[in-house]
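We did not get these values from a lab; they are worked out from the coordinates using the rules stated. From a predicted model like this one, the values you see are computed outputs, not experimental measurements. Cβ atoms are built from the backbone, for glycine too; each structure is taken alone.
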Structure 1
Amino acid sequence: MAQDRSPSTAQALKGHLQQLKALRGPGCRPPPRLAELKAWQSKRLEATYADLAAQPRYREATAFFLDDLYGPKDFSARDQEMLRIVPVMARILPESAVETAALAIELEALSEALDQRLAHALAPGPIDEAAYGAAYRASSTPEEREHQIDLIEAVGLRLDALVRKAFVASTLKLMRKPAHLAGLGDLQDFLERGFGAFRRMDGSEAFLAVLRERETRILSRLFSGAARPFSP
């Protein structure tokens, strides 16, 4: 019950949302090449996971990770929506759902901070594997990038557990109309896409194992200065 719940999870979610607001909220000035960098990274991720996206079982989950959790979209409106309703989420959703949201937003905040630092570190000229690798090494540590991969896996495992809870599915369905009427449509759609993608995948272990193996291999190659870090 809500009265038995520690406030720490909701406070963590609020803190990560405030980090995102500081990074990409109203009045922020992102690095000039941030949009270019995110578009380049999006194409890289599409190429790396084209095989998963081509499989009906994994198509929606791949799209959710690449577009909703780590994509070039402007998520600032959704961030503001979530910040407004953190107390409501903490009251009506189970602890596990709030923990999942907190991990997802922690992942976004870390990814946004790393992206902005990488964009600042880019040398003049077009982005290619060499320029990206140099900026990647100059702007982050292996530990930060490993934590990013850990968070990707943690969010996936939490989502996989949530889709098995009938109460969460019914709560999301009941929230749909009120959320849109209250101007929280972006947030509602985000939650439904993630929930639906993992429910239809019917088991995330193989999917998450592929993400971890590939991103860990790419991380290692980037920090070692390999000439073709994204090659299979």
Structure 2
Amino acid sequence: MTGLSARESPLGTFTQSLGRLPALMRSMDPTWTLRSLAELTAEFVSRNRITAFIWDVDGTLTAYHDKVLLPAAVAPFAALRAMANVRHAILSNAPEWRVQELARMFPDLPVIRGYAHDGAILGRRLLGDHDSWTADELAARLAAGAVPLRKPSADLVHLTVAELGVKHAGAVMVGDQHFTDIAGANLAGIRSIKLANPAPGSFPLSIRIMQRVEAIAYRLRPRSLRRPHSSHSP
């Protein structure tokens, strides 16, 4: 495993987050928990004044590293995409090759990447075949020590909200993981929607084990680490 692939692995996420574990444990409660994407209706969006969605993909819209939307996600996702004045972006912890693939799968949605380098946060945007960084620029920055940011990085969420051009109050993160998607949203001060992973069996065993550990940690946290304002219904 290369240095880059190690940083882009689930273990890399854990390593980046280890020093903030108590804060993350307090940030795992979603604003809403929905049983399926079908519950995310136009009425829900309007009532809660949502102006932008930040989407996780694997385990939320697709099976693990699949190239097509899950059948149950096709119609609800299309309906949300068709809503006027609601913006969308992709924010995934996937490795570089998968991020390139996501840009091709969603050619009209920005796929956002973030990097920490010399105390600065660098943003990168992929939109279809266009990448805001050339391949040479990416290689040079990584060689110079730029580290890919991964959810639950608040900086990564801030970059995405800025890319969408909306206020934090209107942005919502949608994902299947408490530790990455939901915690990242809470740390950045935006709302979140937790969906059940509709294709858990498609994930590698190592990731399924980590997801199980996350689910246990979420349920067994002491009350002092829970957020009282979280909601569990639409």
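Assign the value 2.1, calculated as distance in nm of label points 7 Å out along Cα→Cβ at positions 66 and 210, to the correct structure from 1, 2. Of the options listed, only 2 reproduces it. FRET efficiency 1/(1 + (r/R0)^6) of positions 98 and 138 (r between Cβ atoms, R0 = 35 Å, to 0.05) computed as 1.00: which structure among 1, 2? Here the read-out was taken from 2. Out of 1, 2, choose the structure whose coordinates give Kirkwood radius over Cα pairs in Å, for residues 50-177 alone equal to 16.8 when calculated. The value was obtained from structure 1. Work out which structure the value 2.5 belongs to, where distance in nm of label points 7 Å out along Cα→Cβ at positions 186 and 218 was derived from one of 1, 2. The value was obtained from structure 1. Assuming -10500 is helix-only ellipticity at 222 nm (-39500 (n - 2.57) for each DSSP H run of 4 or more, over all residues; to 500) as calculated from a single structure, say which of 1, 2 it is. Among 1, 2, the structure yielding -10500 for helix-only ellipticity at 222 nm (-39500 (n - 2.57) for each DSSP H run of 4 or more, over all residues; to 500) is 2.
In this comparison of 1, 2, the computed figure 16.8, 49 for Rg and Dmax of the Cα atoms in Å is attributed to 2. For which of 1, 2 does relative contact order in percent (Cα under 8 Å, 6 or more apart), calculated from the coordinates, equal 31? Going through each structure in turn, the value belongs to 2.
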